[in-house]
1. On distance in nm of label points 7 Å out along Cα→Cβ at positions 115 and 139, which of the structures labelled P, Q is highest?
2. Given a value of -4000 for helix-only ellipticity at 222 nm (-39500 (n - 2.57) for each DSSP H run of 4 or more, over all residues; to 500), point me to the structure among P, Q it was derived from.
3. If semi-axes √(5λ) of the Cα gyration tensor in Å, for residues 155-218 alone is computed to be 31, 13, 12, which of P, Q is the source?
4. Using Kirkwood radius over Cα pairs in Å for the comparison, can you identify which of P, Q gives the largest number?
5. Hey, mean count of other Cβ atoms within 10 Å over residues 227-234 derived from one of P, Q reads 13.1; which structure?
6. By the measure relative contact order in percent (Cα under 8 Å, 6 or more apart), tell me the structure among P, Q with the highest figure.
7. Identify the structure, out of P, Q, from whose coordinates FRET efficiency 1/(1 + (r/R0)^6) of positions 11 and 171 (r between Cβ atoms, R0 = 30 Å, to 0.05) was calculated to give 0.30.
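No value in this document is a laboratory result; all are computed from the given coordinates. Since this is a predicted model, take the numbers as computed values, not measurements. Cβ atoms are built from the backbone, for glycine too; each structure is taken alone.
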Structure P
Amino acid sequence: MHWVTYDAGSGARLGLLDGEVVSGLDREVTLLSLLGDGGERLAEAGASARANPTEMRRLDEVRLLAPIPTPPSVRDGLCFLEHLRGCYRALGRTEELHPAWSQTPAFYFGNPAAVLGPHDDVPIAPGSQWFDFELEVAAVIGRPGRDLRPEDAETHIAGYTFFNDWTARDHQMRDMAQGIGMGKSKDSAITLGPALVTADELEPYRREGRLDVEVTAHVNDREIARGSLALADWSFGELLAFVSRGTELRPGDVIASGTVPGGCLLEHLDTDDPAAFTGWLEAGDVVSLRSPVLGGTRQLVCPSPAPVLLRTGY
């Protein structure tokens, strides 16, 4: 099933997407309200949407929102170590990755209030000159759990969706210098969508514990990256097991894969000086993530207001 949250002019509503038709449910039904029991409520709602929808809309009649517009929490992993190596190479760093990267998956907490829909305009992070996208896929938790085991953690996943944690690379330099995690570099926008594709739909793509799902990223319809989730060093099961260690994963929590190798502009630097790179996103650029399984996002980058500066001038 492909679940979408959409607005046809009278507020957000949950619907089942079948081709180019959305079958809507009652307004009080949300995707979050259907999670938590292992899939029974989702299955019942899907049958209801097919047999007795509250309304039916053509896809081109509605505005798609994020499947879960405000998730309970957002975590972004780094499951593709080749992405990190690519960033190192682009920045002229020649050292090997620290052993810690191969001991546990890395992740940071994102901002649920920054979530955007798959076709929403994306404002450049205030004050950023080095604005970037990230080609990722997220798992959405369907039933709660803690201290999960890698071999069965994926049974807690309700489905998958695209994830794009738009990144201000210049702000990231300051975040990294301060050394307490991602701050304003990752705080301005996170795209989810276009749909939550239920986990059963991706099972035919499973290969040796990974999902062999192809994804691509385009800027102004020029392909920037193409890759597969099968390239991940850490599986979603391993990521969820580590993330749930000593804490509860809740229905609706969003756990992202990290960037598919090549799936950001930073990896494509063609100069030793990032400030001289002419490929950073600018207002008017259009960024698209695409997959034959997950659908696609398409978003216009737009300017944002100038930041309110601190006494230090930053």
Structure Q
Amino acid sequence: MYKIDTPKTDEQFEAYFQFRWKMLRKPWNHPFGSEKDEYEQVAEHRMILDANGQVVGVGRVHMNMSEEAQIRHVAIAKEFQGKGLGKLIYSALEEVARSQGAKRLVTNSRRISIDFFSSCGFEIEKEAPTEMGKLKRTQMIKKLSDVNQVMVHPKWCQELQKTWYETIPISEQMGIQLYKYSGTTLETRASLNKNINLHGTMFAGSIFSLATLTGWGMIHLKLKEKSLEGEIVLGDGNIHYHKPITMQPRALCNVEFLDGKFELLQRNKKTAIKLRVDILDGENPVAEFKGVFWILPVTD
């Protein structure tokens, strides 16, 4: 299991910068300390931790101007490459940029990274100045828009939305939509008007359904990422309601709160996955769902 984290303590920053130097500067014989620049204090930093709490990926984003953010220093440990962690750290950085009002992303990519950033939606703009006199760079840009939300594995997300509507018709009647998937967080939304009761708030049963589908969807996408198959069924689900929903129903499921052993499926064994889904009304938390889903191995 991997976790996106923000370094905060001196110890965490030491591990973060040590990893950045090891991956991006040491191969070029640059001294420790050369991995830092004048933007560190104003930038947002993210790192990926493995199950043992070790840094296996890093990245940084900072604002160049009011509507432009620059992504730099994205690196994944060699033994963890090819697992989708690059997209994971990138998605976290793009979310930060969006939250700070960025309408455009820019990165100065090395040749070996052009394909990666192209797959994230960037386009080549022009050649950029060489870094430290040696590393040739290409400037790439990505324009952000409201319809260009962070969506890792968009085809899988489209398939999931289609699966919901075709196999659970009531999900379409409720207006449930997959709004955003960053690799670490799945967000779904529903139409309040289609789920409103006589008090002008969302039906409790609709909230439960939204939470259940969101948890189911998160597991579905994680199975895809791990190249595994299985039938997902709800074993147990409990929800605690704090406040009614009167505006915008939202459901968030974060990978940090997924607990279970997916690898059991490789041995043709069923596995239980525990998770949490937070329900919000706009930006306000209003309910919390905790569930246990069983994944049953596919039989011929």
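1. If we compare distance in nm of label points 7 Å out along Cα→Cβ at positions 115 and 139 over P, Q, the biggest value is for Q.
2. P
3. Working: P: 31, 13, 12; Q: 21, 13, 9.
Corresponding structure: P.
4. The maximum falls on structure Q.
5. Structure Q accounts for this read-out.
6. Details: P: 24; Q: 11.
Looking at the calculated values, the largest one is P.
7. P
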